[in-house]
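Q: Quick heads-up: structures coming right below.
Readers should treat all values here as calculations from the given coordinates under stated rules, not as data from a laboratory. Small disclaimer: the values here were computed from a predicted structure and weren't measured. Cβ atoms are built from the backbone, for glycine too; each structure is taken alone.
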Structure I
């Protein structure tokens, strides 16, 4: 599918927001004690909550020296001003009257300009009062669509007001549990540290195109999913904790997907954009391919495949000097690249730089031998690492056996020994210990993950399916989403 404009292109969106400047020697310390987010020079989402952790308002904020710049929608103005009026007692803090201003949010730019910067959905964003040179102008709808599907909170939408923040997209963006207390912090932390929110936002993917999205999905007459809106085969929804498991299939046609929709780590995002560029190239759109490959480099400057692709494309277009420059850039990223030297040799030859071309041809041969040597060295290092790991496994095995001599039903020791036996590929022996774990501790969700893997290794597929299915339900109910998601992923692989 086509990736969204804001995910792939250097662009900007023009918005109108309200600006409030907070000044005074106590401005930062006051805000630090009231907002859910830490206050610094980064562009971040902030929230004021009541003592129950319910959202009073959300806004963007960052520091400029000792002052704080707040940008918000009209719906947040009253709550922000009310907070200042009620809670500034002895602090030296002043705030300006809200002023409606035009601002520009730019995406995928380099670190430049004087605006405040941050990361939304894996995309570099910068907020400033002046447009960025070279950035195309995107539509407000492009921004709203990207934020909705990538799980980024809205800047101006008031639909989350009054909700417990744990149940909204603001939780991962606007709450920093390490920064210290804020009003409602105890309630928010308690929810997070127990099982997580009962309801929280998810995506839903439709595997059967002809089937319409319902308004809600029930299991055994219990409401599990409430669908807000859909677009094509995707929908945004809220799901009960019991089914909030990535790739969990409901009613045979709808699959739970956790945010974000597209990868948000720089490397994975660069790879996604690179593949999109490759598809454009295969369709004959070389200009778009070039733009996407360059974006992937801005996202992850060390992504070698894009340097090579750009150089090869420019070489095909007989722009040999430009192609040469990109291959030299590739050598800076990957000094041992065989293809960089090989292509440089070709491009230099076409420019009649015969001597240098022959030098790079020789260097390509040297790089090939070096690559073989590196592989052999890595193999020896891996063999040494395996020997060290086996010794460590023996030490840990003995420790768990000593515990089990004292208490044969110690769940932690049973699970630990079973897991070690699996690492040693002694699955039959491991099965005995892992079955014992779920017998003495039926809600030990991680043990179901290990037991299911053990059944898989023994090619007992039906047993593995039964254990994973049971384990997913237990883990999801407890809020143990990591083992639940892994079990769901493994369950889908069983055929």
Structure II
């Protein structure tokens, strides 16, 4: 796949930024940014909304996404630089115009293949198109001012690790400070840098419908470069995509694969569901782990998937239908009320005194998946963690009541923060003598062994090129 900069520089054989579909790339990116930063929309939904209403080819759609996500990732750095160039505070500028500046500066700072003149001139045009013709000259002056001063900008002192890393790597200071309190500075810098790179494209092969080798060959014939991930037999890593998005390929429609990160796949592998077993997924939507569990059971067990929103349950059902899975039952139920299921007379879980396997992939801060959701880093505040932890404790207590004697309970989060991970599980074990830790690597490839932290599995993006995950496997005494 050609990089976004190649098209924006006018070096592609496709129409350039000022003509045809290509001329819609920057305006579309600006509309999406305005929705995210002005109306609070999530980036993935804003980009989808804009792309559905803009006639663009596959390459241009990719470019819009890269411009929006890249600008959001680098937002703190961009604003810091702009604040040194502008004479007035940034908050006094109209937000759509500020977003024009951010888009232009992002290209100057991070897309070296885009000629400076193109980035500056397109910002002038975009300012006019956005309804700010009187500020078009200011856009040109600020961006060209950056070009003159970029070598002499007075960045924060590297000795002030929090401020320096937060600005240079565009993360909230509170988060940088937290990570520095737990990890060496070099490791924190690697984590921050990785957050600013696009997340890898990992596919989970539905081994009930395709072999990994056959799907790999098929995707390569469609222009996608793929390679097997040795850690898990159903995992493929893809890059340099073909002309069609993955979700428009026949293999996707036929249920041969699902996009899913390696860390998320590891969760279901640690649960280790066996054919014919009853499994409960307390917070299941949109169904990535529920469907993986069903696949690992060869669709022979009973997977009960809970969620509190009907439209999210429909996402589970849609995914199950596409993958050809029959063993998933969806229930509209708050996970904290999951023990109510044991009162359902005649069900195998009620007769057995609980489910054989229970998964709680708990709602959390999502601080382990910031590179997939770059706008999330600007929405999170440290004060949210205690409230999230309270909900996690309640859900884990409910999940425990659903595990039959001798059964397995897995607690996971896409976060590595202690309040949401080790503190939750250790407090649970202190109050629940019927449960014991069950180290997860005996059901995983040895590839994961270096990521054990005591009996728990902690996946850090900088170590593994995966999302950040915490996974604890517990066993109930017989």
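Q: Taking Rg/Rh (Cα atoms, Kirkwood Rh), for residues 192-311 alone from the coordinates of each of I, II, which one would give 0.99? Walk me through the intermediate numbers first.
A: Details: I: 1.13; II: 0.99.
Source structure: II.
Q: For the read-out distance in nm of label points 7 Å out along Cα→Cβ at positions 136 and 440, a value of 5.5 was computed from one structure; give its label from I, II.
A: Numbers: I: 6.3; II: 5.5.
The read-out comes from structure II.
Q: A value of -13500 was computed for helix-only ellipticity at 222 nm (-39500 (n - 2.57) for each DSSP H run of 4 or more, over all residues; to 500); which of I, II is the source structure? Intermediate results must be reported in sequence, preceding the final value.
A: On the way: I: -16000; II: -13500.
The structure behind it is II.
Q: Next question. Can you spot which of I, II the value 21.5 was calculated from, given it is mean count of other Cβ atoms within 10 Å over residues 168-175?
A: Working: I: 21.5; II: 18.8.
Comparing all candidates, it corresponds to I.
Q: Kindly point out which one of I, II the value 31 was derived from, the read-out being percent of Cα pairs over 45 Å apart. Mind showing how you got there, number by number?
A: Numbers: I: 31; II: 17.
Checking each candidate, the match is I.
Q: Oh, and also: Tell me which structure, out of I, II, gives 0.00 once FRET efficiency 1/(1 + (r/R0)^6) of positions 32 and 368 (r between Cβ atoms, R0 = 30 Å, to 0.05) is calculated. All intermediate terms of the calculation are to be shown ahead of the outcome.
A: Details: I: 0.00; II: 0.80.
Answer for the origin of the read-out: I.
Q: In addition: When you work out mean count of other Cβ atoms within 10 Å over residues 240-247 for each of the structures I, II, which one comes out largest? All intermediate terms of the calculation are to be shown ahead of the outcome.
A: Values: I: 19.6; II: 14.0.
Top value of mean count of other Cβ atoms within 10 Å over residues 240-247 goes to structure I.
Q: To which of I, II does the computed value 1.19 (Cα Rg over 2.2 N^0.38 Å, for residues 56-319 alone) belong?
A: Working: I: 1.19; II: 1.27.
It traces back to I.
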